[in-house]
Structure 1
Amino acid sequence: MKEQIMLKDFLRYRFLSNIQYSPDGRYAAYGVASSDWEANSYKSFLYLWDGQSHRRLTGFGDERIFAWENASSLLFASLREDSDKKAVKSGEERTVFYRLSLHGGEAERAFSVPLTATGIIPVGRNKYILTVSLDLRFSRLYLADGEEKANLLAKKQEEKDYQVLDEFPFYINGRGYTNKLRSALFLYEEDQDLLTPISGFETEVEMAKWDPAHSLLYYMGESYETKRTFRQSIWAYSPETGQSVQLLSPGAYSIYAIEPWGTDLLVWATDEKRYGCNENPWFYLLKDGRLELLAPWDDAPNSTVGSDCRLGSGKSFCACQDTFYFLTTRMNSSHIYGLKKDGSLRPIAEYEGSVDFMDVWDNTLLYCGMQEGRLQELYTLNLDTDKRCRISQHNEWVIQTKDVRPLRPCSFVQEGIQLYGWVMPPRDYQEGKKYPAILDIHGGPKTVYGEVFYHEMQVWANLGYFVFFMNPRGADGRGNDFADLRGKYGTIDYEDLMEFTSLVLERYPDIDANRLGVTGGSYGGFMTNWIIGHTDRFRAAASQRSIANWVSMAHTSDIGEMFVRDQMAADTWTDPAKLWQHSPLKYAKEAVTPTLFIHSDEDFRCPLSEGFQMYSALMENGIEARMCIFKGENHELSRGGRPRQRVRRLEEITNWMESHLKEN
C-alpha cells in the first residue's frame, strides 16, 4: 500500500525552471530548485540534458541566472567569494558571472559588474546585454569610486530608514517598493570592462529579445517620470552603432510580448477595447511604426493552470524556423500551439494537465509539464512524428511511493453553459461512511483548475476529506466572453460555485453536508469572504490573501486603480455604491461561519488591510475568527514563500478544518 502524502512532503519536491537549448541544439540546460529547511530558503542548481541523461553542473545552490555563451560554455551568476558577499551585504551592487565549460573542470570567475543584474544575453564575442534593477537615486554608483562612492553608499544606507513616494504605482507585489526603481538595459564589454547604458534611465524595460540574424536587440517598456500608463513602446538597439530607435510609439496598445521572427517582429498585444484589462492579446506584425493584425486569438497566453508545486518559470513562447510556438490555456489545460506567417494556427501539443515552459530546436520540442498526475518533469516531442517521451524522473518517487488521490470529473450545465469541476475522494474511502469535505476556490479569477498535482488538496484528501473544486464563469481557458466578469463579481460566479456544491453533495452522498469547509486565495479569498456573508452551509472557512472592500482595494493594491475600475465597472468617485455592493465587507454582519484569515504583510496585490477588515468585522459581531499574518511574505506565499512559512500556512488551514469539521 502506498504511503500517505504528508504536509511536509513538499519539502522533498523538485521544482524545474528555465530550460534552454545550447546554440547547436546538442544540449539543454535548466534549473532545479528544492527546499532548504535549515536556511529557510531554496537551493537552485543548474542541470544538463545531453540527449541521454541528466547531470548536475553546479553545486553552490544559488545558480538562477544563466545563459549559453556558446555551444559548450555556460555563463551563470553566483556569489561565491567572501569579498563579494561582504560587498553586497554592505550595500554595494555587484553581480559576479562564472564561466563553465562542458568539457570539464570547475567554473571559473569570468567578470563582475557593479550592478544588480537580473538577466544576461550574449550578443557577440565578450559582449553581453544585461538587464539590471536600477535605483535612479543612486544611478551613478556604477561609475563612482573613492570618496564619491563612499558618500553615495552612506546616503543609500541612510535612505533605508525612509520611503519617499512621488510615483504611481509605487510598489509591486514581489518586488516591494519600486518608487524610483527601473529595470534597465546595459551593454557590457568584457575585454574593456566597459558598461554602457542602453535604455533611458526613466524607462521600465519589460522584455528584451536578441535577433542574432540582424544583430539587433528589440526591447519593450514604458518611459515615465511619475505615473505609468501600461501602454508600451518598442525600440531596436544596435550594439554596433550604440543607438536605440523607437519602432512603436506608446499609447495604443498594452503589449504582452515581442519576438524576432525571420525578417519580422511579432508583437502580442491588445488595445483592451473589447474586454478591458483581462482581454487576451492578438498577434501582430510591426510594420513601419504600426501594428498589422496577423491573427486574432481568443484564448489566454501562457499557462494559467494553477498549482502550488512550481517555483520559477521559463520560455512561454519562441520562434523556430517558420513557426512561432506559444503556450496557451484552453479549457482546463495549457497546450503548445503554432502560428504561421499566413496567420494560420494549429495545436502542437495538446495533453491534459499543463505545459509550464519550453524550448524548441529543429524538429524537437522540449518542455516541462505537469501531466499524467505527476509533478513537474521534462518531456520531448518529435515534431515530425508526434512521438512524446518523458525524459526525467526528478519527482517520480511521488507517483511510485505516495497515495496520489485521483481526480474524478464532475461537470454540469448552468444556464446553458457546460461547467467543469472535479472531486478528489479521501484516502481509504469506504462507501457508506460519512466524510467531511472542502471546497477549494482558485485565484484570478482569470485562471483555471486542471488535472494537475496540487499539494494542499492531496494533503487534505490523504487526511480523510473529500476535496472538490471547479472553474466557474470568470475563469480562464474558454475565451474572452466566458472570462468577462466585469461588474458581476459575487453574482454568476457565486451561483456556479453553490450549484456545484449542491451537485457534489448529490453525487457523493457519503459527504456529510453538515461538515463542509471552504477556502481560497486572492479571488478565491474574495469569494470565501463573499460566501460566508451569503450562506451558512459551510461550518468552517479559511480566507487567504483576500479582498474585502473594493473601495480600499482600489487605493492600496499595486494594481488597484486599473483593476478595480475595470473589473467593477465603477470607481470611487463615479459609483461608490457599486463598489460597496460587490464588497464582502458589506455582508460580513450576516456571517456565522468560523473563519481563519491568512495574509502576508508584504502582499501588495491584496493588501493586509483587506484581511484586517474582515477579521475585525467578524470579531465585532461575535463570530469565531483567527488571523495569521506572515511577516516578510507576499501574495505568493502558498506558491513561492519560504519553506517554513509555507508549512505554517498549510498547518494553520489544516488545523482549522480539522478542529471544525472532524468528529470529536
Structure 2
Amino acid sequence: MKDYGFIRVAAAVPTVKVADVTANVNEICRMTAEAEAAKASIVLFPELAVTGYTCGDLFGQQLLIDSAEAGVRKILGFTRGKSVTVVAGVPVRFRGRLYNCAVVIRNGNIKGIVPKIWLPDYNEFYEGRWFSSGRDFLSPYPDATGRFLVNGKDTVREGWCAEISYAGFRCNISPNMIFRTGKASFGIEICEDMWTPVPPSTYLALAGAQLILNPSASNEVLAKHSYRKTLVSQQSARNVCGYVYCSSGFGESTQDVVFGGAAMIYENGTGLAENKRFSTGPSLTFADIDIERLDTQRQKLNSFAAVAPDGTPSGSYDRLYSRVELGAASDTDFSGTLFRKIDPHPFVPVGNREETDARCREIMSIQVTGLASRLVHTGCRTAVIGISGGLDSTLALLVTVLAFDALGWERSRIIGVTMPGYGTTDRTHDNAVDLMRALGVTSREIPIAAACDRHFADIGHDRNIHDVTYENAQARERTQILMDIANQTGGIVIGTGDLSELALGWATYNGDQMSMYGVNASIPKTLVKHIVEWAAEHRFGTGASCGTRSPKYILADIIDTPISPELLPADPDGKISQKTEDIVGPYELHDFFLYHFFRSGYSPSKILFLANRAFDGTYDSETVKKWLKTFIRRFFSQQFKRSCMPDGPKVGSVSLSPRGDWRMPSDAKSGLFLSELDD
C-alpha cells in the first residue's frame, strides 16, 4: 500500500474534568481509539490533558501527581498493540521539581518526555508558581555529554538529556528530542514556547523535524485566535514544516478565563484543517501532511538550515538532539479517504471576493510594472502586439494599455496588428478589431495568406498539405511582420505566449515563441482566463464601445471562444476547426501537472494520484494518465524552446525562465519519468 509521502495526524480536543484524572484518561483512550480507527499515525492532546490545565495549587498535591502517573500507565496499556503514537500533556515530577510535559507513547511504551521551556508569567497564567522550566535540561546535565537510552541500554551520546523512571518505564526527559515514525520526524514545543521570539520549533526544524506538535492551553480573548492562527501559519512557513496545534477546550475552569478548544493543522503556511471552537463536546481534527513535499521544499530553499539561529553551522547544531525511533507509521490507505483538499486549479486565486480581487490586482500590477520599466529602459516609442482575438493576446494587450496609462503615454502608440490567415474565423477577427478600437489603440490589418502562398511556392510546398510546415510558416510570417513593424516604428514586440504553452512547447520556434518582452511568460492558461475575466469587470467594465459592443462585452466573448492557433482552415460553417485542447489535452490538467511537478518535485505516479482526486467526476483515470504522459513527453522534448525564451516578468512561484527558475538540458530524457508512471 503506497503512502505517497503522506502521514496522517490528528489534533484531539477532549472534554476535560479538572483534577478528575480517571475521566480525562478515559476520554483520551476513547479518542485514541477513534484516531487509530481512522489510521492516524500521530494523535496530539492538549497541554496537561491528563489532569486539566487549570488545576492551580492542586498541582502541589502529591495525590494529583501520583494519579496522573497512574493515568499514564492506563494509557500505556490501552495503546499496546496499536500503531498510533499518542502525545499528551501531563505534570511530571523529577528530582524535586515539577515540569509541564508532553509524554510520547507508542505501543504501550513511553518513548520520551518533553518538558515545556518557556513558562508564562502574566496574571492569569503564572506557571512558575507550580512548574520549573525545561531549560534545566539545556545544559550539560548530568554530565558533559548527557545520558540516553538506546535499545533499552545506557549509553553516552552528544546532546543534553536526563534519564527518568516514570510510569514503570525508564526513558529520557528533555526538550531536545526528535521522534521518528515512518518517514516523518517530529519535535514538540508546548504552548508559550511558540509565542517566544525564537521558538524551540525553529531549532527542532533545523535539526530535521518535519513536523512540530504543540499541545497548548490557550485561552480566548477578543481577536486572539486570529493572531494565534497567524503565528501557527508563519511558524510552519518559516520552518517549512507541518504544524499540529491543539488547545484545551470545554471543561477547563472558567473562573477567570475561557478556553475555546482551538485545533488547527498547517503545512508550510497553508491551513489544512481546523475545528470549530467553543464546542461543548470533544473534537478530533485530521489532516494528511505531505512529508515528501516538505523535504523537497527544504532542499530547494538553500537558506534553510544554512546557519542555525545562534550563528553556528547547522551540522554542529544538529548534534544537540537525540533521535528516538518509534517504528513504522500507521498502514494508512490514502487511496481511500484523504484528509486533504486537492485544488484542481492551483494557479487560480481562491478566497472571498476581496481576497481574489487583491490577488488579481497584484498579478496585473506586476505585469504592468515590468512592462512599463522595460518600455522606459529601451527608450522605445511604440509597443507592437499581434492581436488574434484569443485569450493570450487579449491579456497582453490589456497589460500594455495599463502600462501606457501608468506612464502617461497615449494609447495610440500601441500598435495592434491583426493578421488573418487560412484559419482565421469571423468571430476572432471581429473580436480582435473591435477590442483594439474600443481600447483606443492603433489598429493595423495585414493578411498573411498571399505571403504564405508565395513562401510555399519558393520552398516547393503544397499548400493543400496541412502539415507542420503549413502551420509553422504562418506563425513565423506573423512574427516577421511584428518584428519589422517594431523596427519601422521604433518599438518593441510584446510577446503573448503563456506559461502553459511554454511548458508544453505549444509554440512555433522563432515564431510566436519569440518576442522582445513576454508579459505572459509566467501566467498559466487557467490564470489567463481568470485575469481577463477580472479585468473585464474591474478595469475595463466601462469605456468607449465599438458599435453596440462595449469592451466588457467583447472580452466576455473572447473568454468564451475555444482556444485555437487557427492555423488550419475553418469548418464548412466558418467556425474554428482546430481546437488546441483536443490536440494536447485540457489546459486545466496540464496546469495541475506543471504546478506539482515544478513546485513539489512530485513523481508522475503521485501527480496522477492527486489529479485523480482533484478531477474526480470530471475526467476518468485513463484520460488523466493519457494527458499526463503527453505533458511529460512534451515538457522534456520542448525544453530547447524555453532555453532561449525572451525576458518576461515573474509573477508567481512557478516560472520556466532558463535564467533562474528552471535550468534543464535540452537533451534530458523523459524515459525514467514515463516508466515510473507505467510501473
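Please compute mean projected area of the Cα convex hull in nm², for residues 274-625 alone for structures 1, 2 and give me the label with the greatest value. Evaluating mean projected area of the Cα convex hull in nm², for residues 274-625 alone on every structure, the highest lands on 2. Taking helix-only ellipticity at 222 nm (-39500 (n - 2.57) for each DSSP H run of 4 or more, over all residues; to 500) from the coordinates of each of 1, 2, which one would give -5500? Attributed to the structure labelled 1.
Structures 1, 2 were shown, and Cα Rg over 2.2 N^0.38 Å, for residues 442-617 alone at 1.01 was computed from 1. Identify which of structures 1, 2 gives the largest calculated value of FRET efficiency 1/(1 + (r/R0)^6) of positions 210 and 650 (r between Cβ atoms, R0 = 25 Å, to 0.05). Sorting by FRET efficiency 1/(1 + (r/R0)^6) of positions 210 and 650 (r between Cβ atoms, R0 = 25 Å, to 0.05) in descending order puts 2 first. When P(r) over Cα pairs in 5 Å bins from 0, in percent, for residues 250-433 alone is computed for each of 1, 2, which one produces 1, 5, 8, 9, 10, 10, 10, 10, 9, 8, 6, 6, 4, 3, 1, 0, 0? Structure 2 accounts for this read-out. Of the structures 1, 2, report the one carrying the highest value of distance in nm of label points 7 Å out along Cα→Cβ at positions 2 and 178. If we compare distance in nm of label points 7 Å out along Cα→Cβ at positions 2 and 178 over 1, 2, the biggest value is for 1. Calculated for structures 1, 2, Cα Rg over 2.2 N^0.38 Å is largest in 2.
Laboratory data are not the source of any read-out in this text; all were calculated from the coordinates shown. The model shown is predicted, which means the values in this text are computed figures rather than measured ones. Cβ atoms are built from the backbone, for glycine too; each structure is taken alone.
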